[in-house]
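K.L.:
Structures incoming, each one as structure tokens.
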Structure P
Amino acid sequence: MALDRVSFALPPGQTLVVLGPNGAGKTTLLKVLATLLRPHEGTVRVLGCDLPAEAWKLRGQVGYLGHEPALYRSMTARENLRFAAHLFGVGDDRVDELLDVVGLARRGDDRVEEFSRGMRQRVAAARAVLHDPPLVLLDEPLSALDPHAVGLLEPLIGRASGRTRVLVTHDVRRGMAEADAFIGLRAGRIEAAGVASDGGAAAEAEALFA
């Protein structure tokens, strides 16, 4: 069983941080919320949509940034973003805007396979918000990014974006600084949960998962 009695509710505009060791079920949880995995039982409601029955209705409202940027490496950054933009019915001007925001306007016509890990992550972040989703699901989104790149992505996927966020991270301190609420998973079950502003709960989470 990958997830067992995992339950939470997240108000709009807030950030839930999901903590836990490798194999705890964090990425599985994100994939269920993103409609990439079908839950075998239980109730999942995201942005008013019941999953998996209304997955078709939800997909255009969610941005997903996985731990590994799922890009077509033989295509350019611009081609990757235009392909995704056309699927969402978004104009090419949005592609140009986001390439500029993530600092890759001059490299937009270079193939992704020529990019560093951090540059690929920036392209993947741009793709995740092409359609301006109200909810973003983020799996270690700042992996391989230097401080400058982290700053570039803040208005897209950070607290400054105003989006509802579910954020998976191993960086407990940074995660708790970003969180409104948190859950800590171990072996597919919630081992700790609370409000990030509760100093005692935050200390417990750091002790358990740091």
Structure Q
Amino acid sequence: MLLVEDDAPTRRHLARAVEANPALALIGRASSVAEGRAALERETPDVLLTDLGLPDGSGIELIRELRRHAPGALAMVITALGDEKTVVSAIEAGASGYLLKDGSFDEVGAALLELLSGGSPISPSIARHVLRRLQREDEAPPEPAPDAPRLTEREHEILTLIAKGFSFPEIAGLLSISAHTVTTHVRHIYEKLEVSSRASAVYEAVQLGLIRMEE
């Protein structure tokens, strides 16, 4: 783990939370974008745990740097900034997890393990921001074809998130349901659309007017 946090007491608390878990190792600490960028040049972490409001810029810059430097690495935000614009910008930059500093730092270790296991730990209020944004983008749903299969509201929600590129673990995190539940809904979607892959499901759904792809 590479930890980037400008507030020294918070950085110590987060470092202790990481080091308290024997399955996690902290390879570096930084207090600014410049220090974080230098650390990324020296090391390739499995996970970047970063604040966003740093003295010389935004942690979002480091998330983008991580994606360029190590496409397979993961980024998790832990910040006090929870407004919709910041949340969406961080996720679009590549953050796979987003926690607010309103909970116990003791939960950070568990969240990191969840992230490494394919999950997307996201604070409930953050998930609501993302869903509201997606719902606004889809406010005027297309008219489905007369012969289109009927999807439940949850199935349509999951199919829309799939079309937007979210992984099954990310969908589970956004909807606050288990990955198993997502897989079950996806299986039902595939059966109704008579397909066997994500790409085919999205293609058929668009052709049938069940979802609309962005231009």
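K.L.:
Between structures P, Q, where is FRET efficiency 1/(1 + (r/R0)^6) of positions 47 and 143 (r between Cβ atoms, R0 = 41 Å, to 0.05) highest?
P.N.:
Sorting by FRET efficiency 1/(1 + (r/R0)^6) of positions 47 and 143 (r between Cβ atoms, R0 = 41 Å, to 0.05) in descending order puts P first.
K.L.:
Computing relative contact order in percent (Cα under 8 Å, 6 or more apart) for each of P, Q, which one ends up highest?
P.N.:
Answer by largest value of relative contact order in percent (Cα under 8 Å, 6 or more apart): P.
K.L.:
Kindly point out which one of P, Q the value -15500 was derived from, the read-out being helix-only ellipticity at 222 nm (-39500 (n - 2.57) for each DSSP H run of 4 or more, over all residues; to 500).
P.N.:
Attributed to the structure labelled Q.
K.L.:
In addition: Using the calculated result 19.4 for mean count of other Cβ atoms within 10 Å over residues 87-94, pick out the matching structure from P, Q.
P.N.:
Q
K.L.:
For structures P, Q, calculate Rg/Rh (Cα atoms, Kirkwood Rh) and state which one comes out highest.
P.N.:
When Rg/Rh (Cα atoms, Kirkwood Rh) is calculated for P, Q, structure Q comes out on top.
K.L.:
Out of P, Q, which has the highest value for distance in nm of label points 7 Å out along Cα→Cβ at positions 15 and 127?
P.N.:
Top value of distance in nm of label points 7 Å out along Cα→Cβ at positions 15 and 127 goes to structure Q.
K.L.:
Assign the value 1.6, calculated as distance in nm of label points 7 Å out along Cα→Cβ at positions 7 and 55, to the correct structure from P, Q.
P.N.:
Q
Since every read-out is calculated from the coordinates, none of them should be taken as a lab result. Note that the structure is predicted; figures quoted are calculated from it, not measured. Cβ atoms are built from the backbone, for glycine too; each structure is taken alone.
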